[in-house]
1. Match the computed value 22, 16, 11 of semi-axes √(5λ) of the Cα gyration tensor in Å, for residues 31-134 alone to one of the structures P, Q, R, and report its label.
2. So if we calculate relative contact order in percent (Cα under 8 Å, 6 or more apart) for every structure here (P, Q, R), which label has the highest result?
3. Comparing distance in nm of label points 7 Å out along Cα→Cβ at positions 103 and 183 across P, Q, R, which is largest?
Structure P
Amino acid sequence: MYLSLDERLEFLKHKKPPTATSEDIYRTVSFTGYRPGKLPFGNDYESEGAKKLKSALMSVFDQLFRKNYNCFLTGGAAGSDLLAADAVAEVLKSYGKRASRSISFICLPCHDHVRRWSEKDRNYLERLLNEGTYAFYVSDRPYYQGCMQVRNRYMVDNSSMVVAVFDGQPGGTKNTLDYAEKTNKKIVTVDPFAYLRTELFITKKDVSNHLSFLNCVKEEYRSVRYSDR
C-alpha cells in the first residue's frame, strides 16, 4: 500500500530499533557520507555526477552482498545517504530471490528529521520507503543536540563494515570514521569527486596513507568538481 512520507514517518514512531546479535553485526554494513553541501552535484540526484557516485556505491554493495553481508544500514540524511540507500535497493532487487534474506534499513536520527527538507529530498525518501526499504527511528523523540552522533554510533556499533563517501573533509563523516577506527571496523571509502574506491584495514597508518593518496588525485579530477555542478 502506498503511503505518503508523513504517514510512513508517523507509523514509524511506534517502532523500536532492531536488536542485533553478534552474528547480525558480523553480516551488517553501515554507511556514512556527505550531505549535499559537500557533494559536487548538491542534491541533483539526476546529474551525471550523482549517477556515477551511485554506480560506484552499487559496485561496493554488490561485492559485499557476494561476501554474504545481508543487512545494510544507511543514515537517512539528504545527499549521499539517500543515494546509498537507493544503491543498496537496486543491488538487492537485481538478485531477486537470492536476496530474500537480506534487508536494508534507513536509520532516522529523530522524529522531526525531515521537517526542513526540500521537496526533492522528501520525494526521494518517500520513494525508497514505498519501494521496500525499511526504516526506524534511532531516538524516540524530536531533534536534540547530539542525536546525529547517536545515530551514527548506533550504525557503527551494529555493523562490522563501514562504507563511506569521503575524501578527507572534516565533519560528521570523518568523526564517524574516527569512531569506526577506534572500534576496529573495516572501512571502504568512495571519493565523491573521483569515484575511486579504497579499502582500509583500520590502523592510523592506513588512514594517513589514504588521505595522502586522495590529496594526490584531487588535481587530476578537479574538472569533475566543476563539470557536475
Structure Q
Amino acid sequence: MKRFLLTLIALATALSSLAQPKGYFCSTKGMSLRYERYSPDNSKHWWTNTLTINDVQKAGDGSLEIAVSAHIQPRSATPPVKGAVKTKSYLHADGTIEVNISEAAAIAAKKRFAAFNFTSSGGTSILKANARPGDKLEEIHAEVAWSGIKYNIDYTERSVVKKETITVPGGTFECIVVKERKKESAPLYKRERITYTWYALGYGMIKHDSYFPDGRQETSEQLYGIETPAGY
C-alpha cells in the first residue's frame, strides 16, 4: 500500500508539472541561468548576468507569478547595481509571458540611487508561446522618472524573423528569433541599437546580439550554464 501511495503521489506530481503553462521564460523554481556578454571577437568581456527563479506561485486561472532576481557582475569594474534586482514576471495559462521592463529599470535605479524617488510607467513586454516567423509584436514604451527627469526606453519594429536551432555553451536549443529597435533617451543621453534575441520555450533568452544602427555588431550575450534544483 505504501508503494502504491508513493506511486500515486509521483504520478500526481508529474501530471501537475505537465499542466504548467510553457512559454518563452523559465518557470522552474530554483533554476539559475548564467549569461556571459562579450564583444563580437571575444576580446572584451562585458559582464556575467545570472538570472535566478526564486519562487513560482500558481493562480486559480492557471497562470504563474514568477519571482525573478537578476545579478549583473562586470569582469573588472564596479557593478552598475549592488546585489540582485528582484522583479516579478507573469506566465499566463496560454503560455504568454508578460514582463514589466520599466518596473525593473526603476528598481535597479533605486538600488543605485537610494536618495531619489523613482516612478515607472508602461513598459510591458508580451511574447506569446505560439509566436511564429512573420508575426509583428506590440511596441514597448517604458518611462522611469525622478525629480522632474525622465528616462525613456522604446522598443519598435518588433517582429519574429525566423526559427532556428542554435548551440551555445549552455546547450542546444530550438528558438524563435525576435528583432527589435531599441531607443533610450534622457537629458544629455541618447542611445539606439538593433537587437536580435533567441528565445527557447521553458528557458527564455538563449542569445542576445546588439548592433549599432550602421550595422556594426556591438555585443553578443549567450547562455553559458544552467543550474537546476535537486530532483529536476
Structure R
Amino acid sequence: MMKSLLSMSLLTASSILLGADLYLCGDSIMADYRARDPRPCYGWGEFMQAHCRENVRVFDLAVPGSSTASWRKSNLWQNALKRVQKGDFVFLGFGLNDSDAENPAAFCTDKEFEQNLLEMAENVRSKGATPLFLTSTVTYQEPPEKRARHALYNDATRRAAAAGKVELVDLNAKFLPFIDAAPDAGRYFVLKRGFPVKNWLDYDPVHLSEAGAQCVAKMVVDLIAENHLSAQKLFQ
C-alpha cells in the first residue's frame, strides 16, 4: 500500500514538473525573431524549446532594446506576471540596455539595476514560480571601455543573485573567454548584413547569428546542469 502511494506521489510530481512553463524575459539577445521578415538576427531564446523535456513550454517574451527599467515602467512586466503560474520558471536576462546612458528609456544605474532585479525576483516568487538571473553576453571585439561598463552590470547581477538567494547562470563568465579565444569569433555575430533592415545597423557586432544563438542556448542549458540548478528539471 505504502509503495503504491509513493508511486502515485512520484507520478503526480512528475506530471506537475513536465507541465511547467519557462518564461524568458529580457532583451534582444534573448528575443525571438522567427516572425520577422527580413530577419535582423537570432536570439538564443529561439532555441531553448529544443533542449526542453516533453510538455515543458517555452514562452519567449524578450523585447529588443528593453531593460529592467523599461519593463517595470511599461506593462511588459505586469503582463508577463499575469501569465506566470505556480511551478513555472522565469529567466531574467538583462543588462546590455540598462547600461546604455544614451537610451534614457532603458538606462538605469547599476545600483538601480540590482534593485530592479531583486524586486522582479520577489514578484516571481509571489506567484509561486522560480526566478533565475543571467549575466549578459559580450559584443564582438568589444572595446575596453564598453567591456568595463558591461562588467558593472554583470557584477550587479551577481550581487543581486547573492543578496536575493536567486539562482544564477553566469553566461558572461563562460561566453566572454570563449569569444576571446575563438579564432572564428565573428561567425557568432551578425556583423555585416547582406540586406537593409529598418532601425538596425548595417554592421552589427552586438546581436547573434544563428550559430551564436545556438551556442548561447546550449551554454545556458550546460551551465544549469553543471551548477545543478533547479531549472535542470526542465531540460533533457
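What follows is calculated from the coordinates using simple rules that are stated; it is not laboratory data. None of the values given here were measured: they were computed from a predicted structure. Cβ atoms are built from the backbone, for glycine too; each structure is taken alone.
1. P
2. P
3. R
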